[in-house]
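Nothing in this text is a laboratory measurement; each read-out follows from the coordinates by a stated rule. Every value quoted in this text rests on a predicted model; they were computed, and no experiment measured them. Cβ atoms are built from the backbone, for glycine too; each structure is taken alone.
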Structure I
């Protein structure tokens, strides 16, 4: 290379670097090509540019040019008027260098949030009913998808973490990992209105409602004030702390406190006895079965008998594990995985699987929520190839090795999702400038043990979001908890029923709606597969209350009661053509002054229901569908289920 050529390259490189160093228009992850903007309003566009630079915005739907000057650090934002729905359009933004957004639609934007039943995708761990065909048919280019990644923050942040590079057109290639409830909701609304729909999906399995609520609101609630202030204070104090070292020391303490770990070995992985071990059904989250409310280390084991040694390495599938696991065969580590959302598939050398009895042990470390081996029964097996397949679902032995309460929370617990404010800060706050039509919400399972508290917390969350978005009392539609767990033979208390009642009471807030799902749950699966109907029921509410369609959208809702002799007369809203889906009404119980409830005889008389019971001559209270998994079959002309309720207040 001669000196002249070298000089040209140096100058070109300098100019290129100078060009890259100069500030360009940058946009937040929420804005981009393929997005949907809310129709018939003024939406905010914002970003960064060269400081103190004029920024112009041109929108192809009105040919107008908007101008604003960036501030001293380059931030700018501008309001742009949007027309009635339509598109596609382009938006050009320039501070001297042009950035173009293509394929932008004007329509309706819905923010979709909650825990795992909202997060549940069509495929992968979700596998909703008929999911393969649903994915093949998901060709709706005017439904747009924006997937928000799981992120926490102790203080509000401005930038969202987005997957797949931003907004995506709904297609078989993009829908399989997206929220099934959100998709089926949008599909139903789109089919009935033709309006393009934008879905911003920000949910996280197993999360509590207070994590999705701002510090501003939580500090007004006595139950959350102290913890919220602690999180904020520590976030400010620990900016320069060596968090990696703290975490390393904590993990060492946990390992040393593990009763199954001694002398540098995991001794319980070779314990073939049953002494001090209990039984647990696998797959299932242990917080839903054997160990409610437990976080820590548990060893699970199962003996397997090999009849014929495989010719090739065997394949072990343990579905999914919440959170981390180390898996052993006869005391030898065969695999380990970090992360609750990872499929557990390990290879076992054929030489290790000689004919006879072997001991499979899984050490599970759960730092919060859930816990254990969970998923589909069909995903828990040992495939021996030529030697057959062993079903590993069913009874396993388990033994608790460490309750995390004994060692305190992990220093990295400031990254865990189940803490007040942290999901609002990271997964809601970045979208507050993005104008939405409304929100759909599916959450409550993780707050069921504190149902009385939810009566205040959930309405506070809704009011909190509305205040922060500052666009009025936008529609907030939510799903009431489905039926789940074993059925009971006698009337009694139920945390899930109390949580449903808290959700029902939240309808006192304006512009809210509740999809009742008491008839489409699954006693064995906290993630019922019929998400098509969940999305449809949310959509029916939206179509009727938001889009003005004259359609039925609710089953009967309790209104009032009147004692008539030895019976109670119940009145309902949405009482047109009351009927039962079975031979007779079920799910009603009745009590006298002693508040002891008995199953009641219930009859439909016109638009009323009369309930009574021989053991209750002087009734004072009635309950309907008051159980985790009730036998409840009241409906109306719509065919939708009646809302579970109680006439008493405790």
Structure II
């Protein structure tokens, strides 16, 4: 039975902290069943006589969960200016922002923490609830009526969706490392299920905070549905209206691990419910992407910037770990100047007058190692541009040869291919423990060369069975671009968790090879796929298929003597981290087991198209 709604949970503490702390303020929902509860942190003295702008976050990690308990190692490294008694993972710190005369509202997503309702992350229903939270913030007696969105990852991804609904009061947004395309950026890379991160995220970070979850309940299995993750965080109070049974909680959530395995296409109800139009976003936008986020957010920040309908929008690229740069002093200063300009009318640097260039890039130049922020700051310069992609980009093809080379000379590649079909072969269903791949290497670059932008790889591929094995009916392609230094060692960059990652990656399930050339988002440098159930094409043994693989954007300045290596694999390889694609149902041996081939011949041309940036005149 549903819990009785309590009306006595809202408390106000005006003395214990440098700011006023309101806990469990309630937003009554009209768009759906349930309610949302928020914590409010606002400057002392704020009220009807001193109204302040509001920064709001809405997410699944528990508004009362202290950052130091959620991820102690990460919190220990956070800029001390952004540490307070109410710091929380991936969100603006109340101590810092209230000291700059902002209110911070942190809401438990519907179905999380103290918020009643069905837990259905990233859905249309939960975005509509977020819409109501934004409008509630604009209407409070201490609010100036202007609301900003600021946060990392989930707290950035949710921004795109709610901003497209245009809630009253929304005045600016900073999606910081946040995917904008649920299907393509997060769940199904090139049609292949990115299951391992979804499982980790759901079981370890979300379900532990579900409304009604007891603190000390062990991991349980109900109707073969397992994995409620760790116990509720010690600092997060149980649902104050009472706990729910395991069966009630299972019925009251839409389990992402199940749904993403079950559904495959964007026209199915599950994925369709996550869709929206970026063009509906109209507020000033600062999209901040990370070159190292090559398996989750990077693509979404760049595509979100490109397609948002905002007249005033900026793209800023950074490097470093996923958790820390948001709190760096130089980055917080940019956040503050942007929000002051659009929420307070205090524009110190020219956001509102066209003085800030639309694109601000950090250039990965030299070997700074990985997870070394000081070296990255020292070695990686910044440069501004007037557009994305950069207008002076020279899309240049490097042709693959059956000898494992990359060459810009088409005639050389054709001569190497010969007059009959040749194949380079590797086994399907490679894994991190047993990678199956082939590699193609460029000659050393003769001069410094910058590559910044979108990448396409055109391959001619086929599949054949192994003796006594099943007949394959599909091919999964896993591509990686690697930077080999002039000294002959691979240069690694900082990944999401501080892990070493290559330049970039890309994926394609060959049955998803159909390109929507008619679509307004199709570009020569980014083949657009609609990923509909009607788009699936057969893969037949012995046939050769031409495919264009979208590889996620990158930035690198190659030194003289450096080389590039293109890796073609049948499964995840180094640099994938937790973002593995190894679901036994999605990649069933009955469909994929066999031998995969890259084919060369008079009619088979394979190439890597790179965005080369010439120096400015």
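Some observations on this one:
- Structure from which 28.6 was derived, mean count of other Cβ atoms within 10 Å over residues 107-114, options I, II: II
- Structure with the greatest value (metric mean count of other Cβ atoms within 10 Å over residues 147-154, set I, II): II
- Mean count of other Cβ atoms within 10 Å over residues 235-242 - highest-scoring structure of I, II: II
- Computed 19, 52, 26, 3, 0 for P(r) over Cα pairs in 20 Å bins from 0, in percent - originating structure among I, II: II
- The greatest value of mean count of other Cβ atoms within 10 Å over residues 155-162 among structures I, II is that of II.
- Across the set I, II, distance in nm of label points 7 Å out along Cα→Cβ at positions 163 and 427 reaches its highest value in structure II.
- Which of I, II yields 9.2 [mean projected area of the Cα convex hull in nm², for residues 315-410 alone, calculated]: II
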